[in-house]
Every structure is written in C-alpha cells, then in structure tokens.
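Read through the structures below before going on.
Taken together, the values in this text are just the output of simple stated rules run on the coordinates, not laboratory data. As the structure is a computational prediction, the values presented were derived from the model and not from experiment. Cβ atoms are built from the backbone, for glycine too; each structure is taken alone.
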Structure I
Amino acid sequence: MIGGGASGLMAAGVAGARGKKVLLLEKNKKVGEKLRITGGGRCNITNNTLDLRTLLARYGDAEQALYSSYSQFGVKGTFEFFESLDPPLKTEANNRTFPQSENALDVVKVLEKYCKENGVTILTNTPVEKIITESALVTKIVTKGGAYTAKSIILATGGISHPETGSTGDGFKFLKDLGHTIASPTPSIVPIAVSDLWVKSLAGVTAQSIKINFFALGKKQFSKSGSLLFTHFGLSGPLILNCAKDIADLFYLGAVTGTIDLFPKKDFNIVEAELIGLFDSNKNKIFKNALKEFVPPGMPSGLLTLMPSVLAEKKVHSITKEERKTMIHLLKALPFTVEGLMGFDKAVVADGGVLINEIDMRTMQSKKYKNLYVTGDLLHITRPSGGYSLQLCWTTGYVAGINS
C-alpha cells in the first residue's frame, strides 16, 4: 500500500479486515495529512444523496464507469462504516455530511485505529522512489529505507492539490513511468482571486443565500446562487468552488467581472420597502450603525468603502431618496473584477490523473499490471465540492481493499 490518505487508509483497513498482511508506506510524518484540512477542518465526509443515479450524475463523464464501484460501496456504505466506528455523522444544507464533532482529526484517528486493529503495519517518513515491474506485474517497491515486495500493490498517493500535505503528484509520475496515460492536472475546485480591496477587507466573512452574476464581452454569461466566503485574496465558498471551471472558461473571451446580489429573492421595490422600514425605526441612528441590521454580519465595513464617504456618518433621517436608491442598486449588484483562479496550493480538488478506461472500475485494478490497484485522486474524474471527492476515496479505497 502506497499512500496513507483517505483512500489509502480505507483500502488498507479493508484488506487487513480480510486477513491480508498489509504494509502501508506513507511519505509524511503522519497519515491523513490532507484529510485533516478537508472541509475547512470539518471533514465533509460524503454527500448524503442516496439515489445512485442522481449522485453519479455529479461526476460528469465518469458517471457510467462508476456504477460498478459505487454499487459495491456507496453513500449508505459510508454511513454504516463510519457510524459503526463511532464518529456519528450529521447532514447539513445540500446534503453535505460531516462528523458531528466537526473535527477532521477525529476521522483520521478513527481510520488509523481501524487499520491498526486489523493488523496493518504503517511506516511513515517512507517516500517511495521507484516502482519496478516485470511481465505485467509490479515486483518491487523501492524506498530510501529499502525495497519491499507484495502480491498486490495499491497506489493511493493522492493528486496534486494542497502540495504542502504531500499531494505533490508522485503517483502521476509513477503511473506515467509504468506506461499509463495521465491527463494533466488542473485546479478544478478552487477559489478565485479578485482585485477589489472591498472584497479583501471582508476576509473571513460569510454571506449565505446570495447570487453572483459573471460577465464577459460586456454581457452576463451565467449566474450562480449559494454561500460565499470572502478571503484575503478574493472569493471562495461552495458557490465559487463549484463554478470555478466555468469561470476559467470565461477568460477565453476576455476580462471577467461579476456582481453580488445580497437579496436575490427580493426585487428592488421589496428591498427598498424593507430599508425604509429600518430607517423609520432608526431615524436618529448613524447610517453605518443602522446598516449592521440590514446586511450579513461583518459586511458593513467593506460595503461602506463603496459608498460616498459622507454617508457613513450621516443620521438616517438625513439620507435622501436618491442616496437610498443608489444604496439599494449597490446591494443588489456589488461589483468585483476577477483576476484569475488560485493555484494548486488553494485547490480543494485538482482533476487530472490516470484515464479511467485504463482501470477496471469493478476492482480498481490496472489493466496493464495484474497486481496494481489505483484509487482516489489518482483517477481522472471531475467532481464538485460537497462531499463527492471523499466519497470517491471511500468507494475506490474499499473496492481496492476488497479485491486486491
């Protein structure tokens, strides 16, 4: 077993539970380094979509190929597996599922314990240098500390997102050297960088249930609704992560800009009526203080930088009709300019990897080497954020562990 991430730990534990003698080689000081930071440290374990067809539709072109593996171990299997090991799960908006503790470290500990209880030997600080083959079989794994042989080899080194966790594309190189076809990786679920200081000034602030419109060539190209996270470099959160590839495509057309609607379910007149009501109840308040009751928490300071400087200190009763209308137009279309997508260091998921037509998806076995199995982020499968990536790891890890 090469790699102690999500799919590697699953595969090792499952193989060990079958009575197999398992050695897991991990390059880092600890297993599960990337798993510890998933979901912002909360660990989005899966997406609680039990209908298989609906679930697999989120995996794009890989949908049909995944039926055989997800039929063996899907979302229901993930729930049963983790809850049997006692990290109870909870499901939130959009079926995103987390451990109730909201601590990714708890998931790592459970998987590590599962492996050890099933006799898995874990060697950390043991990077693999070379994989040696002969006659369509992997015959030896070479590390600085020595060489190892095994009847079956599971390659679970992860992709190339968050390289600081050890996901530096080692597995891609190994597979390419073995003659597999590797699709070049690109950051596919990644935040965006913007140039606007008002956005960056709100770093750490979350806005729920907003709408973003993206523009190129002077016209609206597409819109998305959801939750948004402001960062020191731009914008993130589920809404941004799940449309990053669409945003990237717009750059072929030219400059990309956007607007944020804080009240997408209300038209201009409704927002104006609500703001008038707020003003009537707070006539003697300073506007910057009244604004706190109208927009998402933490946002007033950034929004005020987009408004005339004199407005912030004005008493509410002194605000003119024109100023009020200008304010509402702004809250319905906060402007920003996209500089580009962030790189692999900020990517939640990067696609790329071995083409899945070179893997038997019923077993995760390489079609080129009879005793080599490939799992998780090493597979060239595009998927959105929201638990789909870890479910792919659990599924492919389990299938490889059962069949290797």
Structure II
Amino acid sequence: MKVLLIAEKFPNKAQPWFANTAAQIIANGGRVMIISLLKGDEQYTSSVDEYSLINSTKYIKIYGLNLALMVVSNLVNPVKLIETIRGFFKYKSDPLLFPSLLKRILYRVALAPLCIMDDVDIVHSHFEMTGYRFLPLVESMRVPFVVTFHGLTPPGVPTITPEMRAKYTKKADLILLNTEFAKYQYVSLGADEKKIQVLPQGTDTNKFTYIDRSFGDGGCVQLLSVGRLSVEKGHAYTIHAINQLRKSKIDVRLKIVGQGPDLEMLEKLINDLGLQEFVELETNLSEDELIKRYQNADIFVLSSISFRDSLCKETQGVVIQEAQASGAVVVATRVGGIPESIDHGVNGLLVDERSSTQIAEKVHWLIQNQDRWSQIRLKARRNVEENYSIDLIGKKLFRLYKSLIVSNGEN
C-alpha cells in the first residue's frame, strides 16, 4: 500500500503528528510519498530521520514566481513535457481556487505530471487549504481520499471558504476527527456524518516516558505550558495565575514553550508583572529538550480559550497526552475537545476558560494535596497508553486504509 500525504510544510516542528502518521504507515508495512508546498524546519521530530521521510517528499513550489518556473521546467524538459501533456487532460481546473483563467492554466500545467502517477493507493490530507489546492490531483487519480480535520484556524488566519469546504468534504471518502467535539463541529460546518470516524492523534509513549519523581523536586513547584504563542492558547491567563500564586508566597516557576505572534506581548506582560525570575519563554527547543521539560514538570497547564465570535476551539490538545505520558499532572480548561481526555479529579483537573484565579486555585490545591499526586499521575499515564498510544492509533488508521481500498476495488 502506498499513501500520498499532503502537507503545507514538511517537516514542521509544530506538527510532529504529521511525521508520526507517515512513520506509522511505514511501521505497519506501507509506503509513503509526501507532497509539500514549503520546505520545513531544521528542527523536527526524530521519526523524520528514522523513516527517511524527507527522501520521500516532493516539494511543489506553486507560489509567485515559482509557479512560472515549474511551468517552464515542465515544457522544456522532453520527459516532463510528455508527462505534462498526458496529465493535462486528466486535470480538472477549479474556478473556486483561481478565478483567473490564466492562473488556472498555469496551475494545471505545473501539476499535470503528478496526475499520471499510477502507484498511489490512498491520498490523505491533513490540511483543508492545502488539500483543496490538490483536489484536482486527487480527482485525476481516482483512489480513496481521506481527510483529517484538526480544527478551525483562529480569527485572522487564512482558511478556505464554505464553498470550498463543501466540495472538499464531498470528495472525501473518509473524514477523520480527533474528538467527538471536532465531529460535532465539522458536521455543523456541513460535513457528512456518515463519512466520519473519530480517531485521536497518537502519542509515542516510548518517547514520552513516565518519570517518577517527588512533588516539588528542586525546592519549588515547576509548571510547564506548551503551545503556540498566540491568543487562543490563553498563555496570559497562566502568567496571571503565577502572579497570584507568587503574591500568596507560593514558590512556583513556569516555563512556556512555543513560537508565535504573541511573543513580544507575553514578554511585556511578564516584565510588567515583575515575573522575569519566575516565568521563562523558550522558543527554540529540540525534541529531546522538550521531552526533558515534560519530565521535569510537576504540573502542566493548558489554558486554551474559545473565541466568542468564532467556532475556533481546541479539538484535542495533543500536548495534554504528552504531559500525561511523562508524569506531569495536567490542569486544563473546559474548552472544545479537551474534557474528553481528562476525567476531572481522576487523571487531571479542569478549570473554566479565561480564569487565572481558577488555575491558581487548582495549582494551590495540588500543592496542598500531595497525597493525591501519585494516583493522578499513574491514571493519566494509563489513559494515554490505553486510548492515545501512537502504535494503537497507527494500527487503527492502517485498517481504515485497507477497508477503503477494498471498497474502492469493489466499486
């Protein structure tokens, strides 16, 4: 079985689950080809090298001048010219993507050689906009099309139109969503519920190993938050919670790991509150360094928020499983699909969104109830092993692929 995976950027440090999906396909006996619009980050998850995924990646540069260069390359190279002619008549142009007739023709010539690939069994897209760009390619291949929806983009971040989404989901043979909340959300946006399967994003429990440690090792309580430095992650509420705890003479430290547009704003907030010694922003960690941060943390906080004027909400929060697997107690907001992975008071704690006071109260409660610490951590680790293990998720995905191929052969 050969699976064509569609990516916006690969490798992507912020999206290790994409590389993990490719790795699981190979681990279960399949092959992968990755099409990516952009070359990726220099730092990335170890599975990229372990499974030689960059060698399996074809970069399709279709932005600006690169589109014209691809067209010229396809027309002047005799071999590519033949492939372009053959693929040109299989490609179906899309006026929704490019209203300009000239742009549609250029795009068609640029991608035409890909339309004659005949050794692909499944196409799988994890990104709506990028997947939609390659929809004519998918239609030309006539193989099962799988899409994974990871949630809506925050306000201000480009996304596809409702008309594009309707065409995208109609073409899909299988729609994978990571939580029941995401399923409800995507159905409300027009997706066919009959095509949907809930399949969480997996966590490598061999990589994110459980470390047993005493509460508050090192003289103070270590808090950690991992996530994009942008408003939807609610980092400001965690910082204000630290300020409240410090004012109550509670010795806590916080590390926030991530990159994003709110870096300067968060730095200013930390400075304005006088927390420079107690809150640290780390923006460029390797995978090994990130794993160590999880293993050294006593409490992990995910303070994601929802937007009142948008459906954008956290659908799963994979960092929760990474923290649970590593032995940190999770405090997270009741937003989107987050409550599906946390049994409140059993394997983590939930708080209302936009409440730094509740975050501070739960951290304080944990400090005062250290006898509950070990039980919560062990049950959290078991939760990940039984429901989110990447090996378990990978086997389920591969079975779904096989079922689609069989169904496609019968039609």
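Given a computed value of -8500 for helix-only ellipticity at 222 nm (-39500 (n - 2.57) for each DSSP H run of 4 or more, over all residues; to 500), which structure among I, II does it belong to? Matching structure: I.
Computing FRET efficiency 1/(1 + (r/R0)^6) of positions 171 and 307 (r between Cβ atoms, R0 = 41 Å, to 0.05) across structures I, II gives 0.20 for structure I.
If P(r) over Cα pairs in 5 Å bins from 0, in percent, for residues 115-322 alone is computed to be 1, 6, 13, 15, 15, 14, 12, 10, 7, 4, 3, 1, 0, 0, which of I, II is the source? Could the numbers behind the result be given before it?
Numbers: I: 1, 6, 10, 12, 12, 10, 8, 7, 7, 6, 6, 4, 4, 3, 2, 1, 0; II: 1, 6, 13, 15, 15, 14, 12, 10, 7, 4, 3, 1, 0, 0.
Going through each structure in turn, the value belongs to II.
Among candidates I, II, the computation of relative contact order in percent (Cα under 8 Å, 6 or more apart) that gave 26 used structure I.
When FRET efficiency 1/(1 + (r/R0)^6) of positions 11 and 243 (r between Cβ atoms, R0 = 35 Å, to 0.05) is compared over structures I, II, which one is greatest? Top value of FRET efficiency 1/(1 + (r/R0)^6) of positions 11 and 243 (r between Cβ atoms, R0 = 35 Å, to 0.05), among I, II, belongs to structure I.
Who wins on FRET efficiency 1/(1 + (r/R0)^6) of positions 195 and 387 (r between Cβ atoms, R0 = 35 Å, to 0.05) among I, II, i.e. which is largest? Could the numbers behind the result be given before it?
Details: I: 0.65; II: 0.95.
The maximum falls on structure II.
Taking distance in nm of label points 7 Å out along Cα→Cβ at positions 27 and 291 as the measure, the highest value among I, II is held by I.
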